[in-house]
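These are the structures, in structure tokens.
Here, each number is a calculation from the coordinates, and none is a lab measurement. Everything quoted here is computed from the prediction, not taken from an experiment. Cβ atoms are built from the backbone, for glycine too; each structure is taken alone.
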Structure 1
Amino acid sequence: MKKYAEIISFLLILLAIYLSFDTAMPKYNLDSQKPKIAFSTDRALQHVETISNKPHGVGFEAHETVKNYIIDQLTQLGLETSTQHGYSVGDKGYLGKPENILARIKGSQPGKALLLLSHYDSSPHSSLGASDAASGVATILEGVRAYLAGKVVPKNDIIILLSDAEELDLNGAELFVNNHPWVRDIGLVLNFEARGSGGQSYMLIETNRGNGKLIEEFTKSNPEFPVANSLAYSIYKLMPNNTDLTVFREDGDIEGFNFAFVDDHFDYHTIRDNYERLDRNSLAHQGSYLMPLLQHFSKADLNDLKSLNDYVYFNVPFFKFISYPFDWIWPMFYLALVIMCALLFYGFKTKHLDLREIAKGFLPLIIALTINGIVGWYSWSVLKWLYPQYKDILQGFTYNGHYYILAFAMFAIGSCFLVYRKFRKVSLSNLLVAPLIIWLGICWGLTSYLPGASYFILPFYALLGSFLISLNQDKPNVYVLVILALPALWLYTPLIHMFPIGLGLKMMVASTVLTTLTFLLLLPVFASYKNKNRIAYLAFLLFFGFMVTTHLYSGFTSENAKPTSLLYVLNTDQKRAQWATHENELSTWTSQYLGETRKRPDSLAAFNISSKYDTGFTYMADAPIKELLPPKVEITLDTVIGNKRMLELCITPQREVNRLDIFTNELNILGAKVNNVKLSDYFLNNRKGGRLITHFISNNDFTEIQLSIPKDEPLELTLYESSNDLLDNPSFTIPDRPEATIPMPFVLNDAILLIKTIKF
């Protein structure tokens, strides 16, 4: 065995990495014949297929069809269903008229209710919404069906809310939380979401206080495949990400859990978010959360889930979900510091440590971190330079993105082995001092500023164990060292994979640096390898192999299509029409309209219609003028009271439209209402680019505006009225998109845009 220890230990490391992913989520199998009381992924898929048949955003024709289907399914379960509708404006100034779907299962005892939440609208324009969030709706419909089949009367009421207009600005959730009487009864929310079409479903908490009691109850519910860590929780709290659950936390002070899968991000909000591309394992993972949590929280005490204490938590293979209170964080750090100091003292006393050799041990660490940090930091910029078409994937995660993660991880591993081979004459005990000091500094920083990641101290303890062994044994047992490396492998390899997926390939530096830091924790194993150069060359060979693979898959195909963008822009004031696009690299389809005469938008035309990434037009070209009716504007009130000018006007479309963006000149707006919904003072004082409101229009409805402005300030309104019918409008003859192209998400697209300016 000693003869093959190097090979066997390396294979054991690969097995540990494999298990960190393989054990994290269920495997889908055909299960339509499961007992009626069990969650069936196949039965849930039937709902997904029906709901995601067509784009069904607010104001779309299929929206009503999807709403009626969901109501019918709830009715078939024997539930009395109701709807709630009305205008709502979220924090971003998006006006919509959501129609929420509600049902309630009566509990046997008084107390707080459990809310099951997902949204049924798809992203405006082209998204089919199979993952986002037909998967969530299907999970709830199938989960509730299975629960009711058990004929168990819950202790707590169970409220089902399938919200609307989440994709606009969480409008349905805002309408419910601030206007529905049931909100006072809710003690906990379980929200099911998606931001891609596959991957593990992560649990994220929404709470205004500590997460202690929520973690305790989540642990008691004992889901089979928990994927969660408090690092993601801490990062999530720092980022401006929102789900419907955010409204419950901010406006209703109601705690809850988000469950969302985020892989295959390239499908997010596109027409390829369809039934066929939805990962069946991901849907099964959602069901594996819902059923135990539904069983547990339907009878748990939901009256007091608030806590002042936070817990550190994470998942690992076999042990599943581990947590401990924040109160342990600093004692664990100081204990690690004391143990390290004691071991250093012992090492110098026994003459196993030498300052000169320790100083040499810092050189490979610094070199490896520098090389891999620089490569990771500039990788995305270089890739966009080499492959300009990547700029049109606004999500920042390419179809071949998984191969890039593997490639740069291999590069980082190869460079680490190559660098440390040059310092093979430094003894292991001296070589480990630098990683110990660096990792102790990292743990101190995380404990101080990102305490949710303080569980990083656990692999550090394992490294201390390896350090102790190296001080007492010239040739440590490599298998013992592999066991001590397991915490690092199981905690960090999923993060190496997750960061570029969750945050885009621009965060590849997180993967290359974390790969390097993980290598340092495995140094006790790798230092004994005699063939470091061979492993380094193998890693570099794999790097080049994966890069060749990424190159082969860098183009667009019918399976992995190019996002394309085309709009017809008619300025009714200037009597000028233009074609416009958001593409950086024009497709042949778009080039038909923006050929050699195209140009970059000038300062007057470079307006940014509100979009997820503030993406403006890249090219424009002159187009023929079509006879299209602009919106009709009627002033119903214009008066001065004191120092204020009160103005009311009604904007009515004269063609079928989907959206109205209203911008103003620079002025101080003292107050504003749109369709009788007040815009918050915070929004009015922090408007970007002069945008007053974006109205996502249902049933070709009007937009009624009430403004209060200083009487001496002139007012200018610019209206951008758009319809998503460029490809279908009889005034145009736009050919169908080629098979290898799809509508670009996150921007106004396939639209006829009319511009009209009014001065008051």
Structure 2
Amino acid sequence: MRFVCAVGLSLVCVAELAGPVCASAGGDGVDRGVDRVDPDFGFVQTPAYRELDVWVDSGLVRVLESDERVKPRAVQVSVWSQVIQAEDADWIRVRFGEVTLAHSTQDVRESYLRITSLDDGYEQYLDADSLEEWGNTTAYFNGDAVLVELMVSPYASEQINRVRVVGVQASDPISDRSICFGVDDRVLSFDPRDARLMPMGCSAWLFGDQGSCFMTAGHCGVSGGDVVQFNVPLSSNGGGTRNPPPQDQYVVDALSVQTTGSVFIGNDWSVFGVFDNSSTGMSPLQAQGMSHTLASSPAVSDGRPIRITGYGTVSSPVPASWNQVQKTHVGPLVSASGSTLRYQTDTTGGNSGSAVLDENMNRAIGIHTNGGCGGGGGSNSGTSIFNGGLQNALANPQGMCEPRSIQASLLFEPTFVSPAGGDVVTLVIDNLQGHSVVGLPTMFVDSGSGFVGSSMSQATDTTYESSFDALDCGTQISYYISIEDEEGTIVTVPQGGAASPFETIALDELTIAVDEDFETDTGWFSFNAGASAGDWFRSVPADHGLGDPATDGDGSGKCYLTANNNGVDVDGGGVVLMSPVFDLSGLESPMLEMAVWMFGQAGDSMEIAMSSNAGASWTVVDSFSSTDGWADVSYSIADFVDLSLAFRARITVTDGGADSTVEGAVDGFSLASKICEGGCRADINGDGALNFFDVSAFLSAFGEGDLVADFSDDGVLNFFDVSAFLSALGDGCP
């Protein structure tokens, strides 16, 4: 078994073959484009392309963990590269076979592929997820060659990567056409709703308000892995098609495709959806800003103007640079009979799939499918959107065409809020997905007495605001936001709502020195203290159902836990988990907080200890034999050890000797200073004294409906607030 290894800081490119790999016709080695005349179907024309065989294998590639020179580089480095070329192509698309991309153990991205056009420098990045979405293919790249690079994290040590290239799609432009009355009157256009469908070279169009759904002709044969392209640039002077950047290309979701069973004039349609762009994360509607609106009733044969916009081919004297570039033309509707539309609007091969647009109403009434003008008084043809099968597909969307809920997020998630209240929460509507917000979103807040909701206020067309009320310093706060759409569907932010809300705390000051979720290796280490089994591991819990946790403690995925093997637990002694050394010398009253899991019985123990001298001596702060699942623990560090430059924590799980199962786990470890300045809530006027002026300020706020007087924290001003205020006034200030 041969490995290709990167062993230095410099860029390392290792190729199986010297120089570029040239694609050649293999397998059937034929052009995939179609030019044919069917007496029952009419003139069908789609541009040609070729499927070419390529055989390139990176071999097994890894980065050596022992090489310290690469370790400081917390970025991926190129460890293998190869130029893939089809010499006579105007565009190229690479198809992969087996691809293995290693996952890193550090907080950096996993290995990925970087593909670069040698023509214009456009780049695409494909990780394991986006490679699967793209069906193990790339976007379309201009020119006849691309550079494929394997980018590997230096921290993905000892893990295997491999890349195999097995084929290429390459362009082969055609130029036949079907123009009404002998003159090609089409002009360049830039309608953001209309796209080019590759590799077949058809046209497709975005419709509706869902954001990801398209229509095209059924004979275009759209399938998963095909690509729609927006903002297509001019072709070369010789007519060779050019591609937009990958940011303007979207791969088809195979699960979304619905198409006619048998193709004939009036029954030639396909509906499909695409994944959000792998580079921008945006849907086509988000990126393009508009989509076609479907007609609400069938067209009438009254000669109304019909516009066809699409990506047809050209012939002289039309400039070759217009080949398969977006062009548009308007001509009269000749007839609308059943599901068949006929019109005298210029189209050519590549226009198949274009929207048939009612120019007066700016509504899509059909899909262009067939030529037939033949330079004379004939007509081109299309399928009405009121075709029964097409209507059924529209009523039963699949895959990425299925309606999505309103997408929303918070502009900012505060780690702490002021006890005096007033901190603003801003909700941002990222994408309505065709819905509308009914009423105002509601923010629900739980400060210890259950969730209480209040309406947010609208700040802009896409943002809403609410603020936190005054709370006692140190109060833990949970909150979430509920949004209702016109269908009565409730969307919560975060998605889990009350089950998994946002969390914050009311403090005057917060300093976080350490915040560990254990998703990455930050220097914790473990050792055996006499146990025969059950060492600590940083891992995702395997949930063996034998006293071990089913999930981690903070929801991030990994934690430190003992054994994590079926039938294995801590046995015959102890296992120790030790933190790195932390500097706490500059913190005021820091707390150690973490989630712990202990499954044992009397005699077994989880012991928590602290050291201020890097472990030369230890102070035990807590010990217990079991917890009820995950439990949160908190300790004031200064109560046990000095605040020093060399603080260290230790967690020891010990089997006491009885025939019992012993399992331990730790997660969500933090060292933080949480400061309350000694403010007093009853001192409403803030003068440091409790007296008549505070009573007067309370009564004034109460009378004005100001929630600073909401001392019962229930969102309502009533007798209970008066009682709570008088009680706080009687208790005095610290």
Q.
Using FRET efficiency 1/(1 + (r/R0)^6) of positions 391 and 415 (r between Cβ atoms, R0 = 41 Å, to 0.05) for the comparison, can you identify which of 1, 2 gives the largest number?
A. 1
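Kindly point out which one of 1, 2 the value -13000 was derived from, the read-out being helix-only ellipticity at 222 nm (-39500 (n - 2.57) for each DSSP H run of 4 or more, over all residues; to 500).
1
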**Q.** Parent structure of the calculated result 15, 42, 33, 9, 1, given that P(r) over Cα pairs in 20 Å bins from 0, in percent is the read-out and 1, 2 the choices
**A.** 1
(Q) When relative contact order in percent (Cα under 8 Å, 6 or more apart) is compared over structures 1, 2, which one is greatest? (A) 1
